[in-house]
Structure P
Amino acid sequence: MREFAGLPRSLYILLVGHFINRLGSFVVMFLAVNLTNTNQFTVEFIGVIVSILGVGSFLAGPLGGLLSDLYGRKKILVWSLLFNSILLLILALVKSKISILTVVFLLGFLGNMYRPAASSLISDIVPNNDLLRAYRLYHWSFNLAGTVGAALAGYILSKGFFLLSAINAFSSFIYALVIWIFIKEIKTQKVARKISLLSKPFFDPIFFKLFMITTIGNIVFTQLYVSWAIDLTKRGISTTEYGYLLSVNGLLIIFLQPLLGPYIRNFRPKYVLALSAILIGIGFGMNAFTGTFLYYLVSVAFWSLGEIISAGIVLSIAAKIAPIELKGVYQGTCQMTFTIPQFISPIFGSFILGNFGSTTLWISCFIINVFVAIAYLLYRAEDERFSTSSLVTK
């Protein structure tokens with residue numbers, strides 16, 4: 001675990017709260033399951049609920065980042081987490097369609113503003129040379145808590161959705177309490193209170209190139225949430241086997257990320273990102289062929305390895321190249337590289353899967369990621385605004 005040693009004390013405190021919060025954060029994941037099992041609403045309406053949640057999360061990234069630049073990371077972290085706690089409890093109690101849609105939107109919006117504030121806070125308290133290690137630890141702790149929490153969440157849900165919501169609300173409250181008591185507010189640079197500041201990253205040509213390439217690559221990666229699950233089910237993979245495949249992803253991250261980190265930092269970021277795109281492309285491209293459970297296990301290992309080696313790189317680059325007064329806006333915009341694909345992927349994947357078949361879908365994913373890898377490699381050295389040493393601990 002030397003990969004994660006020697007970082008600032010404030011970072012470890014932040015990540016303790018982050019771990020506790022993630023450990024209980026499974027209401028959103030099991031919301032659709034609960035509504036389906038209780039036969040309260042149609043499948044179409046449940047789809048609308050998930051989409052509304054996505055809209056809220058999409059807006060939370062840049063706006064949460066801007067608010068953290070204007071009013072401070074600590075304030076936005078605490079208030080967002082407190083809103084999250086309250087809204088989770090309300091969600092377990094409301095019954096009508098309009099009330100559920102309203103609460104779900106607010107949960108996605110207000111309850112996710114803490115994310116860009118947290119990642120901005122990391123860039124404030126960690127020296128530039130250690131940023132990559134810090135963001136990789138952030139990613140690692142998220143997956144460790146997720147792997148443990150997922151094993152408990154299914155059992156808790158069997159005891160009632162309100163209990164799951166209450167535990168999630170309590171974990172968010174504890175996170176807010178940890179931040180409030182142990183984290184000092186970092187003074188941010190004064191910045192004009194203009195909504196137009198949200199557009200700044202899109203007019204930064206270096207950041208915008210990174211944003212576009214990463215977003216396109218994540219359209220492939222997020223196929224695992226819908227198209228991959230549907231396709232595997234059609235091929236006879238049971239729910240239990242599907243769960244095992246997902247757990248392999250979490251276990252590989254937990255065990256391999258600390259081991260590979262020191263080696264990854266010896267290479268320029270664009271080469272690591274390109275290799276990551278190829279590995280993810282191979283992993284999903286393998287689904288073009290039908291195989292045994294072991295075959296799909298190998299495919300998961302490929303795209304998991306791609307996720308592992310690229311973890312934290314984009315966030316650390318964004319922190320490095322962002323104007324000091326707009327770190328939150330840049331981190332929030334980075335969040336959009338994942339929320340945008342969450343909108344596009346189900347449409348893209350289901351359309352190709354339904355009209356052209358799974359072979360076409362997975363070959364398309366492989367080809368897309370080959371172009372993503374090439375795009376990363378075409379970054380000119382003088383355009384990157386960061387050197388290898390800026391992401392490496394000396």
Structure Q
Amino acid sequence: MDDFARPALVIDCGSAFIKAGFAGEVSPAVRDPSTVPRAAGLEPGPPLVPVKHGIVQDWDAMEQLWLDVTYRRLHVYTSDQPVILTEPPQNSPESREQAAEVMFESLDVPALHIGVQAQLALYADYAARQAMGSQTSSASLTGLVVESGEGCTHVIPLVDGFLLASGTRSMPLGGAQLTRHIQALMRKGAAPPPPDQSLEIAVAVKERHCFVTASGVGPGAAPAATRSPAAYQTVHSRTGQPLRIQLGEERWRGPELFFDPGAFTKDAMPSLPDLIDDAIQACPIDTRRALYGNIVLSGGSTLFKGLARRLETEVQARVAARVQGRAPASHAAATGVEVHVVTHPMQHFGAWFGGSVLGASEAFREVAITRAAYMETGPTIVRNNVVHSDW
């Protein structure tokens with residue numbers, strides 16, 4: 001049977017959630033926590049977490065999670081399904097080989113492609129803008145991807161679809177750190193949430209009520225957007241009575257960590273605008289204008305209202321200051337370098353959707369590795385990912 005007779009299965013596993021579904025679909029059919037229950041006979045404890053900060057740490061648990069998603073949740077036999085896996089930009093060749101070994105030798109897949117999440121996210125943006133009728137000039141495979149998930153944030157430049165390793169940057173700040181910061185702020189509030197519900201409530205507040213201010217807000221100050229009071233309502237876990245929590249500064253001080261990480265950690269850490277600017281400046285000079293003009297957001301932690309506008313303003317100010325010798329941000333346009341931060345409807349599942357588009361195209365046959373090729377060469381066949389550039 002043709003190795004590509006069935007639609008490809010696209011799997012994107014992050015530190016918090018695993019997204020899986022079939023190529024050609026708009027959204028993943030499965031979005032489950034990326035955890036695995038402890039097997040019988042093991043010491044009692046929390047579920048196993050195979051992925052931390054985007055990197056697989058427990059391959060036995062990872063294999064079990066893949067099996068659970070494919071057989072139990074999607075009801076497919078992997079021996080019939082070509083697979084697209086995603087990987088972070090800093091994934092090691094050894095980790096890539098291990099993934100191929102599990103896929104071909106344990107799950108018996110007929111074909112496999114391991115795609116870098118940033119490249120797939122840029123592909124998703126390209127496809128989304130093409131679908132919305134954008135001109136080819138505005139939909140490009142050259143851009144800087146800001147990929148922010150649960151465990152960390154990556155800033156990855158790509159030119160014509162190839163990743164520039166010299167400009168790749170990361171920061172250990174993502175959804176989990178924002179949640180803990182919001183939780184700490186709420187505990188200090190006038191009416192803190194019940195201790196056993198504080199984490200759950202902090203996650204809900206982060207996802208439903210947080211936003212990024214147009215500019216930084218000093219201590220004790222509040223942005224104009226908070227003139228309309230907001231509250232979170234739930235049920236008290238012990239009394240069963242309605243629980244209403246008035247929300248305050250946690251709504252904007254949570255996402256503010258992207259711009260002032262020192263509020264969360266004493267370790268030296270650049271802000272996200274600094275990281276973006278530094279990444280582009282590390283790239284060849286003839287690519288920088290295009291990279292500044294196409295900064296693509298991807299991942300659940302980039303969904304805050306106002307984030308794109310604030311990043312655009314602050315990165316533009318840095319460009320202006322460099323070119324004009326500390327010129328005010330209002331004169332940024334005079335530099336001739338326009339900063340544009342892109343959002344699109346597939347932003348939450350950017351890497352997965354990019355894999356879905358790739359898997360439904362003829363290009364998938366060209367980049368995928370078949371079982372026959374793997375059996376002839378072994379795991380080293382996936383050691384080098386061609387998406388990486390030598391620049």
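Derivation of every value follows stated rules applied to the coordinates shown; laboratory data play no part. Keep in mind that what you see is a predicted model, and the values were worked out from it rather than measured. Cβ atoms are built from the backbone, for glycine too; each structure is taken alone.
Listing for the model above:
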{"item": "Top of P, Q by relative contact order in percent (Cα under 8 Å, 6 or more apart), largest first", "result": "P"}
{"item": "Test item: helix-only ellipticity at 222 nm (-39500 (n - 2.57) for each DSSP H run of 4 or more, over all residues; to 500) calculated as -25500, pick one of P, Q", "result": "P"}
{"item": "Computed 22.4 for mean projected area of the Cα convex hull in nm² - originating structure among P, Q", "result": "Q"}
{"item": "Among P, Q, structure where mean count of other Cβ atoms within 10 Å over residues 61-68 as derived comes to 26.6", "result": "P"}
